[in-house]
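The next part holds the structures, each set out as structure tokens.
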Structure I
Amino acid sequence: MFDPSETVYIGTALILMVAGMGMTFVFLLIQIWCTDLSSKISARFAHLVPEPAPKKNNKPAPVKAAAEDGEVVAAIVAAIHATR
């Protein structure tokens, strides 16, 4: 049913799991530290890089005709009267 030699495998598996999780944790700590250091260094030298000029919108704004507004109002009024 339960062989005592299997406990060796379970113990080895637990050791490998803890070692793998520990290495992952250490790697993520190093990555966070490097990212933080990179952020501080780039912030220090940010004044050397010029800001990009804002893009201008060359499209003219669409012009609505006054007749379209009147037609919309008339349609709304007709819809209100139709539902009452």
Structure II
Amino acid sequence: MLFRGMLFTVLARFGARRAVLLSSLVFALFHLNSGSSMDLPQALRVGWFFFAGAAYCELFRRSGSLLPAIAAHSGYNLLTSLFYLG
């Protein structure tokens, strides 16, 4: 809700592409220190979370609803939790 619902929506006034790029970058930087963030170098993790953030933005932008982005993010979190628990 924070990155798509608020940040993306505010930034979209300056263009959708710019909003996707900036909100995805903030999303990636916000997730840098998350405890379960794969055993990857910092730069690759930023890239992965940037890509994920951009995908969530596109889901929101194309659907006009936060629900698909929330569902995708929840699904990702569930899969990674199961992977790390297993």
Structure III
Amino acid sequence: MEASARSADRVAGFLCAFSLALSAIAVARAPGVLAPAAIVVALVAVRMTDAHRTLAAVSVAVGGLAFFFGMVIAITTDNALF
């Protein structure tokens, strides 16, 4: 594996971790803004890597679940969506 591919995989791994952290925050705070941002970051990571493709797919799924459950929590507690 060449150096640029390893660097891209490393960056994609960090993007996946950032997306997962952003998804966790989105459940409690502003899911209408943070969860779509987490999904976009995870989709960038999916396109960027071959080695972390499963982790990136999990990050996309977690972002979608964070959006859904964050919206449910925000609606039931009368908090702001954005």
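Points to keep in mind about this one:
- At a computed 13.2 (Kirkwood radius over Cα pairs in Å), which of I, II, III: II
- Origin of the derived value -24500 (helix-only ellipticity at 222 nm (-39500 (n - 2.57) for each DSSP H run of 4 or more, over all residues; to 500); candidates I, II, III): I
No value in this document is a laboratory result; all are computed from the given coordinates. Since the structure is predicted, the reported quantities are computational estimates derived from the model, not experimental observations.
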